[in-house]
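Each value in this text was obtained by applying a stated rule to the coordinates, not by laboratory testing. Small disclaimer: the values here were computed from a predicted structure and weren't measured. Cβ atoms are built from the backbone, for glycine too; each structure is taken alone.
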Structure 1
Amino acid sequence: MILIDTLWLVGGIFALVAIYAWFTYNSFVATKVRVTQSWKDIDVQLKKRYDLLPDLVTTAKKAAALDKEILTEVTRLRSEGMKAAKMGSDPAERGAIEGRLSALMRDVRVQIEAYPEIKAHQELSKLMADVFDIEDKIAYARQFYNANAADYNTKIKLFPAVLVASLFSFTQAHYFEVEEKERKDVEVKL
């Protein structure tokens, strides 16, 4: 009689642990999918920006003599970003490239706003509006991705879920971080 009660107790505990592990595993998978999807949302916005940048650089060269170093660097970083995307680089590496590109786009914006004759150029104004709309969307997508990554990272670190996470090799998601350069104020060169 005691043996049967013990077996039922052990079986019940095992069943509870198995159910907990099953729900926890599914929760990790669902959260990881949200992290992956939010990264794909960033990728869509980056692709749109990559598509607009050549037109922007060409039009800016036609409209006025903007700082050629900045335009050259925008083109170089666009190529570097596209290469990193094709290679499937992680968010930390892509974040560094995209952060530098965003900072350069702010420099371009400041230069255009400083010169009324450039600002009056209709095609350039429309392209800049499109680029900065995408920049805003990238910023929002980055916030959404980082929130999902934080949620996922928190879930896999909490006890007792960390036991399930380590058992099934769930690893931390990388954040899409801003470089130190991007945090600094924009320097206006007139």
Structure 2
Amino acid sequence: MVRINLISAEQGIQKRKRVAIVIQNQLILGSVLLSVVVLILGVVWILLDRRISSLEIEKTAKLEELAILKAQVQEVENYERDKKTVLERIDVIHKLREHQALPVQLLDGVSRGIPARVWLTVLRENTGKVEIEGRSMTNGEIVDFVSRLKENPMFRAVELLESRQEKEMGVSVYSFKLTFSLSPQEERPS
């Protein structure tokens, strides 16, 4: 008698069906997982793309803001340079005003002390030192001129350097050179 084991054949078929179902389930699970991974990567890509776009927009805005700020910095630097130039000019004007009175006072003091028959040919002032050259008809008028300059409180150390007699167009004249210092401004009378 031959015995046929039908149970094992049925078990083999069921086993194959189970293996096919397991494989089918694994394929479905793998497909679902792959779809989820692709979906997650797509979402991440979209989010990163949006972030890149927003960063590029922000970068463009910052570059425009930087250009505006550079222009403002340049404007401020120009303002500072112009301000410095104006302050330097104002300083020069103040110095000129301070020294403006000196030539007037010098000429006034010299003209008040000059006798009638004395004339000046050179009057130089350099950093408070004054040099005068001139001519006179007599030596006494030169002495008188030097004495008057010494009486002026604005002039210090008045010194006659040279006095000599010369002939000019047939007339006897005395040429002279003298120097003096200007007194410091705070000592001068107003």
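Any idea which of 1, 2 comes out highest on mean count of other Cβ atoms within 10 Å over residues 96-103?
Looking at the calculated values, the largest one is 1.
Taking distance in nm of label points 7 Å out along Cα→Cβ at positions 24 and 152 as the criterion, which structure among 1, 2 has the greatest value?
2
Using relative contact order in percent (Cα under 8 Å, 6 or more apart), single out the structure from 1, 2 with the greatest value. Kindly include the intermediate steps, with their values, before the conclusion.
Numbers: 1: 34; 2: 13.
Across 1, 2, relative contact order in percent (Cα under 8 Å, 6 or more apart) peaks for 1.
Which structure, out of 1, 2, was log10 I(q)/I(0) by the Debye sum over Cα atoms at q = 0.10 Å⁻¹ calculated from, if the result is -0.54?
It traces back to 1.
Given that mean count of other Cβ atoms within 10 Å over residues 32-39, derived from a single structure, equals 17.0, which label among 1, 2 identifies that structure?
Source structure for this number: 1.
Which structure, out of 1, 2, was helix-only ellipticity at 222 nm (-39500 (n - 2.57) for each DSSP H run of 4 or more, over all residues; to 500) calculated from, if the result is -24000?
Clearly, the read-out refers to 2.
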